[in-house]
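See the structures that follow.
What follows is calculated from the coordinates using simple rules that are stated; it is not laboratory data. Predicted model only: the values in this text are computed from it and were never measured. Cβ atoms are built from the backbone, for glycine too; each structure is taken alone.
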Structure I
Amino acid sequence: MNKIIKQARPVFPFTAIIGQEEMKLALILNVIDPQIGGVMIMGDRGTGKSTTIRAIADLLPEIEVIADDIFNSHPSDYDLMSDLVKEKVENQNDLDTEFIKVPMVDLPLGATEDRLCGTIDIEKALNEGVKNFEPGLLAKANRGILYVDEVNLLDDHLVDILLDSAASGWNTVEREGISIRHPARFVLVGSGNPEEGELRPQLLDRFGMHAEIRTVKDPSLRVQIVEQRTNFDYDPYSCIKQFQDKQNALKESIVAAQKILSNVVIDYDLKVKISKICGILNVDGLRGDIVTNRAAKAYAAYQNRDEVLVEDIKKVITLCLRHRLRKDPLELVDSGMKVEKIVGEILN
């Protein structure tokens, strides 16, 4: 019997979301392998971006953390522990653990650097010799999802900090010679509307994947989406119960994929073809090659396979490369179509 947990704020089920397959796949793959590097979701307003991101966080199984630790430290993975927890482990202290939902943190547009990174109480440190750290959003998002709506309107300096932390998995705060470092492993998800401005190419390139979403045009599908949302708003727990089996099945698929991911292999010839496609498309640097290899492995694991097939690469490569192409204002061909054309020629 499926148990429906009553929440203060019920979350729309991920498996109930109609359409927007690109966005859903990109989120699933990043959850399977956070090292893909996050997702940039660009598209029209009112297309369910925020709803989908909250839904994937709610879908995931609970994680085990050290009780009362502000960084959601892992009880056994050394790389996911705060320095304080490491000290306790080294001193063989017994640590209590608890299970919590995967953290889902929103970064507001008006956030300051202190709000994002956290602050050190200098006065207390100088007077009492105690490192008193007020955690920021990066600490709260550790081992979870950090979501930035309208990321193209966020201050470039904060975007740089976000991307550096997402890439390194660590956040370091330094004030007056006092330094605190803590793990900051999270899936970075940004969303925005291209009409309100694009991200700088060098920042856009740092996102692992780029999903484009459009407003559904089909009238019958629009009616279906409206009815489903109306039913959820009227009686959320009935809707959650209706999709519970699908939710559980997807959760099991994600957990199974995470377990076999490290065993997935990709043939050398396929790696060469991925790099050939990146070369023909004039993709700067090697990030495109690396992300495509990672995403293809994650997709193969998601399909419960331990070897990458050509079909896996075709499924993910546009998501990994479309935002890395050099923009030509006179070019009439969409960047995604350009990738698909070259992929069709090389991976035939």
Structure II
Amino acid sequence: MNFPDGVIGNPIYESYRYRLNSALIFSGFDNHRIRLGIGAERAGLKDVREFKNFGPGVLDVDTRPFDLVSDEIIDVSGTPFVYTPNFERDIWYVSLQGEWQVSDDWALTAGVRYDKYSDFGSTVNPRLALVYSATDKLTLKALYGSAFRAPKAAELVFINNPTTLGNPDLKSEEIQTFELVFDYRFNSKLKGSLNAFNYESDELIELDDTFIFQNIGQQDGKGIEAELNWRVSEKLTTRINVSFLDAQLTDSNADKDQVPRFSSFLDLRYQFAPTWLMSVQSNWITGRERQLVDARPTIDDYHKVDVTLLWEPDRQWSARLTARNVFNDDIREPSPNTALFSLGLGFPNDFPMEGRNVVFSISYLF
């Protein structure tokens, strides 16, 4: 089979979402507030269409010559050969949260949320936060919570996609997190925080060797994050954030692939004139690993710098000039390993991110 114009696929769909939420807050008790929330949502994909020159319904051996040169685009809309069927999901939830000011120094927040999904079931997630104001400068926080991520439509129902196939039996991803936070205000211009955390996640969703999404098991992680906010002068402010993460797959004791072990962020803002502001943002990402079965070279670290110049003469007018990736660093996000690389498909050199680019915008508020 030859594809002189390349492998062409044009998937088309319409997405929709209807949502209704309400909340009732009761504060009739001393130092105590209760919040009750309830909501519902319907979302999905409809009017799915696809035009392509490959795959089932186009290159079936029984209906087309084996040496066909495929330069014809076939409409497979409304057939079993389209990349996904229509999809619809109904969700409703109820949540209850209480906030207690136990004393001048102690505050407690506790809550729970129940979610019901029409396609994969229900989930219950609690949260708890205990805050202690040790001094005028130091605040300690102990946090616990659980959360989930519902499978996306692509992970559930895709049927003729060349690189990924859905699995209707997927469960939602789950995570439990534990955090201990120290907030310290050195003075009116300088404050910092230190966050030590641990998490346990289960039913992670990833592609298996046959390109079908599966719940692969558990991942545990622990790390530390530090942040400093400093108002250097009336014109200059800075924020620095650094974090370290050790994430492992429990079943194999291997480092979690594609997750950076170290990252940092720097934000500088300089008000050099009453109506002019210049900001510089710097991101540094290091230590991403491949999957154990992935023999490609290690993913390169990267350093990305963005610069923005803002002119704001009044509350209505503003103009912004932004240069992203100023040093034109070759930034790559890891792509999944796949046998399709041997067919010239996929991204064997990872997903390329934008190089240097400049954007100018003007806005006016009526």
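Structure notes:
- Set I, II, criterion relative contact order in percent (Cα under 8 Å, 6 or more apart): the highest-scoring structure is I.
- When P(r) over Cα pairs in 5 Å bins from 0, in percent, for residues 150-293 alone is computed across structures I, II, the figure 2, 6, 9, 11, 13, 16, 15, 14, 8, 4, 1, 0, 0 traces back to I.
- Computed 4.1 for distance in nm of label points 7 Å out along Cα→Cβ at positions 94 and 134 - originating structure among I, II: II
- The maximum of distance in nm of label points 7 Å out along Cα→Cβ at positions 166 and 302 over structures I, II, that is, the highest value, falls on II.
- Value 72, calculated as percent of Cα pairs over 13 Å apart, for residues 182-237 alone, assigned to which of I, II: II
- A value of 126 for volume of the Cα convex hull per residue in Å³, for residues 46-213 alone, calculated from one of I, II, originates in structure I.
- Value 27, 57, 15, 0, calculated as P(r) over Cα pairs in 20 Å bins from 0, in percent, assigned to which of I, II: I
- In this comparison of I, II, the computed figure -13500 for helix-only ellipticity at 222 nm (-39500 (n - 2.57) for each DSSP H run of 4 or more, over all residues; to 500) is attributed to I.
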